[in-house]
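Please go over the structures that come below.
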Structure 1
Amino acid sequence: MLTQENDVEIHALAKLGWSKSAIARHTGRDRKTIRKYLAAGIEPDGRRERAGSCLEPFRAYLEARFVEDKHVDGTVLFRELVAVGFDRSYPTLVREIRRLELRPVCLECQHRRGQDVTVEIDHPAGEEIQWDWLELHETPWGEPAFVLIGVLSHSGRFRAVFCEQMTFGHLAEAVHEVLVGLGGTPRVWRTDRMATVVIGGTDRITVEAANLAKHYGVQIAVCPPRRPQRKGVVEAAVKYITKSWWRTAPVTTPAEAQASLESWSVQVADERSRPDGTVGHLGAAEPLLRLPALAYPALIRVERKASRSALVPFESNHYSVPPGFADRVVIVQTRVGDPDLKIISMAGVTITTHRRARNGAGQTFRTSEHAEQLKDAVLAAFTTGHPCASKVNRPPGPDALAELDRLKGLDPDPGNLVSLADYQQLADAASKVTAR
């Protein structure tokens with residue numbers, strides 16, 4: 001490899017008319033090296049000029065995508081480019097993005113991370129499943145969502161379920177749906193110290209979690225505090241789902257999100273390649289325990305505020321109550337596997353019962369009785385009168401002043417008042433009588 005000084009020297013000698021052999025003898029370099037450097041397209045560091053990038057036809061699209069989202073995952077970009085004619089491999093795409101420095105640096109997220117010593121943990125097939133929540137505080141439908149993810153530690157196969165809260169009832173219901181999607185349950189459930197499973201400040205699981213584990217015939221293993229690496233399989237799944245699916249998922253409702261996630265899990269996530277086959281094939285071959293016939297009947301109990309039209313929101317559906325409970329807080333209660341739900345007042349009185357709709361269905365249920373009551377209430381409150389003026393002068397009237405005097409300890413009855421003038425007349429009359 002020639003230095004910049006050597007390169008300048010051989011070009012200067014060539015311009016003076018020196019032959020390649022003479023320049024090679026003068027500089028101590030091989031004649032073929034001199035010939036290459038004098039030829040066009042050779043840089044002084046000894047490398048040829050790179051050919052044009054295979055991403056040039058797609059460069060404008062990639063730059064636009066990175067403007068929209070600096071963190072968009074490479075696998076997502078690969079799928080999008082393949083659909084429009086990109087015929088290279090995924091490693092080529094990543095290499096060219098790095099070489100062209102297309103991905104901008106996110107200063108807000110740039111930070112250093114520790115590189116602690118770690119070790120790979122062997123997970124026998126059918127032995128363990130890892131659980132964790134994916135919290136989505138911003139969604140297209142305007143309300144937070146929580147996704148329970150269960151991942152088989154051996155194969156990496158996972159299923160996930162959308163929930164509107166992280167209560168124990170929602171957890172138990174989502175656990176059953178995930179296990180049904182996986183076709184059974186491993187013998188050990190590994191989880192972090194989520195409040196619905198572990199008693200705060202201890203290593204002991206809650207009574208409800210213990211009953212749930214006994215219902216499925218499994219053990220619950222709790223990770224040590226501040227050791228997320230111990231459940232690294234599900235941590236990786238959370239990142240994968242967030243980057244590869246959620247960032248680009250065209251969904252507008254919880255029901256659409258659940259359907260899209262289920263489809264993506266089968267068509268994309270299960271098709272990931274592994275040395276012994278795909279993730280889906282490895283997961284299907286794991287020896288899992290058979291599930292009980294029914295899900296654990298955990299209690300789901302949440303507080304909701306009824307709207308002005310006497311509708312109570314629950315799981316993206318709406319259920320009617322009598323108009324007297326409009327704009328008031330009520331309790332929605334049901335059990336996992338129960339087809340009905342109850343709406344209860346804060347005093348503990350059952351207001352009404354409805355058929356429970358599928359989570360995220362976006363349906364509205366109003367009984368004919370509630371509809372008639374609401375119509376009567378609306379008509380009774382209807383008026384054509386003008387609203388009261390806000391800038392009038394209305395001082396306290398006689399009745400209010402009398403009541404105010406009573407509160408002050410004064411007798412407001414004029415008949416019981418003693419007039420000093422009358423008293424003076426009586427005194428004068430008495431003195432005249434005495435003088436006679």
Structure 2
Amino acid sequence: MNRTITFILAGLSMLCATGADGDLKTATVDGVTWTYTVVSESAKTCKLGGESNVSAISTNTTGAITTPTTLGGYSVIELGISSFRRCKISSITISPGITKVADKVFMQCPNLTTVSLPAGVLHIGEEAFSECPISSITLPESLIRIGEQAFEQTNLTTITLPKNVAYLGNEDRIDGSGEIIEEDDLYGDVFNECQFLQEVKVDAENQTYADIDGILLTKDLKTILYYPHIKTEAALPEGIEVIYQNSFTGSKLTHITLPSTLRSIGEEAFAASSLVEIAIGNNQYSTLKSANPTSVTIGDYAFRSCQELKQLILRNNVTSIGYGAFSDCNSLTDVYNYASEPQAIDDGTFTTGWLDHEPWGPINAATLHVKQDCIVAFSSAEGWKSFNQIVGIAESQPGDVTGDGNVDIGDVNAVINMMLGKTDQTTAGDVTGNGSVDIGDVNAVINIMLGKE
């Protein structure tokens with residue numbers, strides 16, 4: 001009888017020691033009490049924390065910690081959602097065997113400066129390190145995906161994406177289905193508001209992303225995804241076709257030279273940046289025989305809240321301007337539009353304010369400069385007619401850099417002097433309309449002299 005009772009009690013004890021998938025448990029290791037959730041009872045695996053907003057340890061824990069490899073007989077394979085959020089730890093070493101760092105794991109950890117990730121991590125979730133003061137991190141070669149805003153508002157100064165990273169900010173594309181990457185899902189503000197980030201480097205073997213001088217691009221080098229915000233000037237290389245949404249948002253950039261190959265500026269691409277002036281498009285003089293520019297489109301809110309922007313040049317191949325594209329640009333004084341007919345816009349495209357996430361207020365202080373024969377059309381066009389005044393642009397003959405009415409060797413010399421920095425660069429010197437004065441402009445002037453253009 002006693003043996004039977006003993007056997008029954010032993011069985012009950014074993015049954016109580018086991019659990020079910022999703023069970024929340026605790027265990028103490030080296031004086032630290034850990035909370036964990038059973039991922040698979042049959043595989044004996046668990047994750048730190050709970051399903052959401054359940055901390056793995058006390059948020060008052062300080063100093064350096066190392067995550068355990070096992071808890072209560074379960075192998076730790078994941079850091080659960082928000083499992084260390086707002087903890088006061090300064091350093092963490094994540095143990096081998098963990099493959100996933102879930103969403104918001106270390107979000108708002110005010111003292112966290114050092115993170116060590118093990119080989120084998122495949123996934124870093126959305127906002128995983130958001131608002132942490134980490135200044136550097138080494139990503140393991142195994143890593144495949146980094147979630148949206150994963151490093152938002154950190155103190156990173158440099159970071160290298162390893163060769164296997166294929167997804168930046170898209171939760172749905174890590175399903176192994178081989179689905180083709182859609183253009184509007186290439187980048188999810190992974191480094192949003194990283195004010196100290198100087199460069200994003202990419203392993204040369206990566207098949208999805210690349211970098212040029214620390215600028216993050218697609219592998220084909222045609223789309224800019226992220227430009228480090230700490231830089232103040234930029235000359236984008238020829239071949240760039242797309243400036244991706246939010247890629248320059250909040251940057252300290254004051255001046256930028258856009259390539260002649262550009263065809264699209266994405267939503268909020270330069271929103272709240274420090275730009276003082278910008279010229280968009282090329283070939284402002286359509287009388288050039290070689291003029292056959294690719295159309296350029298400007299996305300919604302692309303330059304919203306650029307408070308320092310004073311001068312805007314829209315060349316004649318800018319065909320589409322999105323809603324609120326230049327809203328809340330309250331320092332804007334001059335807009336030069338070389339289009340032959342007004343682009344379709346509304347009263348929200350150019351405003352002096354931004355209220356409840358919507359464009360607000362008139363653009364009374366700005367002057368719109370258009371071609372002489374287009375003044376009437378712009379004066380009655382929706383959105384454009386709201387400008388304080390609309391005046392004509394005195395169009396000079398292409399190649400007449402000196403403005404003497406002729407295209408001759410004096411104009412060639414004038415362009416060369418601008419190239420060498422002996423005189424200030426002017427719009428007239430940018431004969432090709434690519435945003436800079438270079439050898440192409442010298443050749444263009446010579447060809448005009450010879451009657452080739």
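Taken together, the values in this text are just the output of simple stated rules run on the coordinates, not laboratory data. Here the structure is a predicted model, which is why all the values come from computation and not from measurement. Cβ atoms are built from the backbone, for glycine too; each structure is taken alone.
Observations, loosely collected:
- Structure responsible for 17.2, with mean count of other Cβ atoms within 10 Å over residues 64-71 calculated and labels 1, 2 on offer: 2
- Among 1, 2, structure where distance in nm of label points 7 Å out along Cα→Cβ at positions 160 and 304 as derived comes to 3.7: 2
- Test item: helix-only ellipticity at 222 nm (-39500 (n - 2.57) for each DSSP H run of 4 or more, over all residues; to 500) calculated as -10500, pick one of 1, 2: 1
- Structure (1, 2) behind the derived value 76, 38, 23 of semi-axes √(5λ) of the Cα gyration tensor in Å: 1
- Value 20.6, 66, calculated as Rg and Dmax of the Cα atoms in Å, for residues 72-327 alone, assigned to which of 1, 2: 1
- Distance in nm of label points 7 Å out along Cα→Cβ at positions 248 and 408 - structure with the largest value, from 1, 2: 1
- Largest in relative contact order in percent (Cα under 8 Å, 6 or more apart) among the labelled structures 1, 2 is structure 1.
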